[in-house]
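Visitor: Below you'll find the structures, each written out as C-alpha cells.
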Structure I
Amino acid sequence: MPLFRVHFRSLSLPFLALMALTAALTGCHAQSSPATSAAAPTSLPPALVTDHPEAWAWLQRYDGTMTRAEFEETLRLFDLKGALLKQSTLDDDGLAVFPGPEKTGEPDVRIAFAPPGQEKKRALPEFRTPAAFRALPKPADRPLAGLRIAIDPGHIGGAWAQIEDRSIEYGGIGRLQEGDLNLITAAILTRQLTALGTTVFPTRTTPEPVTDARPENLLAEARETILKKHPDLTSISPSRLELMSHILFERKYEFLARGAKIRNEFPKADLTLVLYINATPSSGYGHLIGPNQNIFFVEGAYLPDEVADPDIRFRMLYKAFARVAPTEYDVAAAIARAFKKETGLPPVPYGDSPTTRLVHDNNFDVVARNLGASRQDDGPVVTTEPYFMNNRTSAKRFIAGDYEGERDFDGRRYQSIFREYAGCIVQGLIEAYGPPGSAMAGTAPAAPPAAP
C-alpha cells in the first residue's frame with residue numbers, strides 16, 4: 001500500500017516481513033465462493049485466471065484495437081521494470097504472453113496489434129470517457145446527469161477496525177477508525193452526486209465486510225501462504241498465523257468481494273472512486289504531526305513479483321488494453337486541482353519511486369501505483385487519499401464529525417472535513433465530466449515538493 005499510508009503505522013519487523021509476503025495476495029488461489037469466482041458474464045473481465053486458464057481468451061476482444069507503439073507506450077506506465085516482456089514475445093503482429101520466462105509451449109493468450117497506418121478495430125465500450133460523456137445532452141443544473149460512479153469507502157471500520165490495524169487513539173483528541181470516517185465521506189458524496197444526476201453505487205454503507213470470508217476460517221490458507229515464502233520453516237507461531245489470516249481477510253478476500261460486487265451489481269461503471277485517508281508511519285503510535293499533504297493514485301507501476309502472478313498479470317493487461325489510463329489521469333488531476341484550491345496542501349512527494357510512477361512529469365499530485373483494491377475494480381479507478389489523519393488539525397476535524405457551517409480549529413474556521421473531502425471530489429468531477437470551462441480548467445499542476 002502507499003508509502004505514507006496508515007498500513008505502515010505501528011508495525012513490528014515481523015509484521016513488515018509478513019507484509020512482503022502479501023505483495024501479490026489478491027493473485028493467490030481463492031476459496032470457492034460467489035465473491036471470488038472467475039465465472040462472470042462474458043462481457044465483463046474475469047477477476048481470476050488461476051484454475052481458469054480459458055479466461056485468458058477474454059483478452060482477445062482487444063485484437064486489432066491497439067498498435068504496437070500504443071501498447072509499448074501504455075506498458076511503460078503499467079510495468080515498472082519491464083517484467084512482462086521477460087515472459088512474452090512482442091512484434092509488429094502482436095503480443096504472446098506465456099505462463100513463465102521459459103516461453104515454452106502454448107502462450108496463455110495472443111493479442112493481435114493493429115497494423116500501423118491502418119484503421120484500428122473499435123473495442124466494445126466498457127465505460128464512457130469524459131469527452132464522450134460531455135458530448136451527451138444534459139440539464140444545465142445537473143451537469144453529471146447519467147454518469148455512473150461506484151464509490152468504495154476504503155477499509156471496514158466498526159468492530160473490524162482492530163483487525164485492520166485502523167483504530168488509533170490520539171492522546172488528548174480521541175480514537176479514529178479510518179473505515180468509519182470513509183463511510184461518512186461516502187454518504188455525503190453520494191448525496192451530492194445524486195443531486196447532480198449521477199447514478200451512484202456504494203460498495204458498502206455499514207461498517208461490515210463485503211466478503212463472507214472470516215479470519216478464523218483462513219488459518220489453513222495463512223499457513224500455506226507463509227510456507228510458500230518460507231518452505232524451510234518447521235513451525236509457525238499462532239500469532240503469526242493469526243496475523244496472516246487477518247491480512248488475507250482484509251487485503252485479499254475483501255478486495256475481491258468488493259470488485260465482484262461492482263462487477264455483478266453495477267457493471268460498466270464510468271468510474272470507480274476508492275476513498276482513503278492518508279497518515280504517516282508515526283500515526284500507529286498515536287503521534288500527531290504538523291505537516292499535511294494530499295495524494296491521488298491511478299492504476300500502474302506493477303512490480304516484477306506482481307507481474308509474475310497470473311491473476312495480477314491478467315488484470316494489468318486488461319487495464320492496459322481497456323485504455324483506462326487517460327481517463328484515470330484526467331479525472332484524478334481534476335480532483336487534485338479541486339483539493340489544491342480548497343486546502344492549499346502540497347502532494348506527498350512520491351514522484352518516480354520504487355513503487356510509483358509519475359504519469360506526467362510536472363504533476364506530483366497524481367501518481368500511478370498498483371493497489372489491490374483498485375486493481376480488482378473494472379474500468380477507470382481513481383484512489384483519493386487526502387490529508388494526514390495524524391496531522392494535529394486534521395485529527396481534530398475528523399473527531400468533530402460532520403456538522404453544518406464552520407467551527408474553529410487551531411485559530412482558523414473550517415467547514416466539516418467530510419464535506420470538504422466530498423465537495424472537492426464533486427468539483428473535480430464537474431471539471432472532468434461537465435461542460436467545458438465548468439470548473440478550474442487550466443490550473444497549473446503542482447511543482448516538485450520537498451519531503452516532509
Structure II
Amino acid sequence: MAGQLKKDTLVFREVLFQGIAASAPAGAAVATLTGSAAFALGSLPLATVAAFLLVLMNAVVINRISEHVAGAGGYYEYAKQGFGIAVGSFVGWIYIIYQVFALAFIGLSIAVFVPALLSSVFNLNVPSWLWFPLLLLTEGFGFLVSYLGVKGSLRWATVMGSLEILVVVVIGLVIILSHPSINTVTVFTPQYAQGGISGVALGVLFAYTAFAGYGGATPLGEETKEAKRTVGRAVIFTSVILGLFFIFAAYAFTVGWGPSNMSSYASALVPGISLTLQDVGPIAAVIITVFYINSILTDAVVFTNSASRVIFSMGRDKVLPTRLSAVHDVHKTPHVSAIATVIAATAVASISVPLLGGGGFNAFIFTGVVATLGTLLVHMIVNAALPVIRRKRNLAIGALNILLAVVTIGALIYVFYGTFISISTPVVVAAYLFTAWSIVGVLYILIRRSRAIEVMETPTT
C-alpha cells in the first residue's frame with residue numbers, strides 16, 4: 001500500500017531553496033561556467049545573460065503549468081496531465097536517468113575534483129584511491145539528510161545555500177573593487193568571443209547547464225502549502241536569483257582573470273578558486289573551497305529529495321513497482337525510492353570511473369552528458385504540455401502560451417544538439433546509453449501501461 005507524504009508542511013522559502021541549492025550556486029560559479037568560457041571567452045557575462053533569459057522563459061512555462069497541476073510527480077505529473085499516462089511515464093522514465101546520473105555527477109564533483117584541487121591549487125598530495133570513500137560520503141550524506149525529513153533538509157539547504165552565495169558575492173566584490181581599472185562593460189558584448197556571436201551562442205549552451213536544477217521545486221507539490229501558487233512562484237524566483245548571481249559571478253571572475261586571457265581560465269581546473277587565491281589570499285581560497293564542497297553536498301541532498309518523490313509518485317501510480325511508494329512512518333519521506341536512487345547513482349559513478357579511465361574525469365563528463373540530455377528532453381516534452389493542459393481545463397490556450405512553448409522547445413533543441421559539439425569517448429558512450437535507456441523505457445511502459453490505466457486521464461484538482 002502506498003504511503004502518504006506529509007501535506008502542507010513546506011512554505012515558500014523552503015521550496016525556493018530546493019531549487020536554488022539544486023543548481024549548486026558556489027560550485028557552478030567557480031567551476032561549471034568554465035565550459036561556457038571555452039567558447040565565449042571574455043564575453044562569458046554576455047553568454048550568461050542569454051542563458052538566464054532562456055531559463056527564465058522555461059520558468060514561466062513551469063509556473064503556468066503549476067497553476068493547474070501540483071504533486072510529488074513534478075514533471076512526470078505535468079506530462080501525465082497533459083498527454084496521458086503513457087507520455088507521462090516516458091517523461092518519468094527519462095527523469096529517472098537524469099536524476100540518477102546527476103547524483104553520480106554530483107558525487108564525482110567531490111570524489112574527482114577535490115583531490116585534484118588540493119593537489120593543483122594547494123600543493124597537497126592525497127592517495128589515488130581517495131575518490132571512492134569521498135564518493136560514498138557524498139552520496140551517503142545526501143541520502144541521510146533527505147531521509148531524516150524534507151523540512152529539515154530544506155532548512156539545511158536554506159542556510160547553506162544563503163551562505164555559499166554570500167561568500168561568492170563578497171569575494172567577487174573584493175576582486176572588482178580592489179582593482180577598479182579592470183571594470184568594463186565590453187564583456188557584455190561579443191567582441192571577446194571565439195567567432196563573435198557564434199562563440200557567444202556556444203557559450204550559452206554550457207552556461208545553461210549552470211542553472212540545471214532550477215525546477216527542483218516541482219516534486220514538492222504534495223508537501224507544500226498552497227502548492228499551485230507557491231511552487232511556480234518559487235521556480236520563477238529561483239531563476240531570477242540564480243540569474244543575477246551567475247551574471248555577477250561571471251562578470252567578477254572574467255574581469256578579474258582578464259577578458260583577453262579567458263582561454264587559460266577555461267582550461268583551469270577550478271579557476272574561481274585559483275583567482276581567489278591570487279587576488280584575495282589563501283584564507284579566502286580555503287573558505288571558498290569549503291563552500292564549494294558544501295555546495296556539492298547540499299546539491300546531493302536536494303537532488304535526493306526530488307528524485308525520490310518522482311519515483312515514489314510513479315510507484316504509487318503503478319508505473320514502477322509499488323514498493324517504491326513506501327513512506328517512512330516517522331520521517332514521512334519516501335525512503336525506499338531514496339535508497340534505490342542513491343544506490344543506483346553510487347553504482348553508476350563507481351563503475352564508470354575505472355571503465356572510462358582518465359582518473360575519473362571521463363566518468364565526470366559521461367555522467368554530466370547523460371544528465372544534460374535527460375533534463376533537456378524532459379523540459380521539451382513538459383513545455384509542450386502547457387497548451388494541452390489549458391485546453392483540457394477548458395481555458396483559452398492563448399497565443400503567448402503557444403509562443404512560450406515553441407520558443408523554449410526550439411531553444412532546448414539547440415542546447416540538446418550543442419551537447420555533441422565536442423565528440424569524445426565519454427560523450428559517445430553517453431549518447432548510446434541514453435538512446436538505449438529511452439528505447440527500454442518505451443518497451444517497459446507498453447508492458448506496465450495496463451497496470452497504471454486507472455490513473456490515465458485523471459486531472460489533478
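Read-outs throughout are calculated quantities, based only on the coordinates presented, and are distinct from any laboratory measurement. Quantities reported herein were computed from a predicted structural model and do not represent experimental measurements. Cβ atoms are built from the backbone, for glycine too; each structure is taken alone.
Visitor: With FRET efficiency 1/(1 + (r/R0)^6) of positions 203 and 291 (r between Cβ atoms, R0 = 30 Å, to 0.05) derived from the coordinates and found to be 0.75, which of I, II does the value describe?
Guide: II
Visitor: Which of I, II yields -24000 for helix-only ellipticity at 222 nm (-39500 (n - 2.57) for each DSSP H run of 4 or more, over all residues; to 500), as computed?
Guide: That value comes from structure II.
Visitor: I've got another one for you. Tell me which structure, out of I, II, gives 2.3 once distance in nm of label points 7 Å out along Cα→Cβ at positions 171 and 411 is calculated.
Guide: I
Visitor: Tell me which structure, out of I, II, gives 34 once relative contact order in percent (Cα under 8 Å, 6 or more apart) is calculated.
Guide: It was calculated from structure II.
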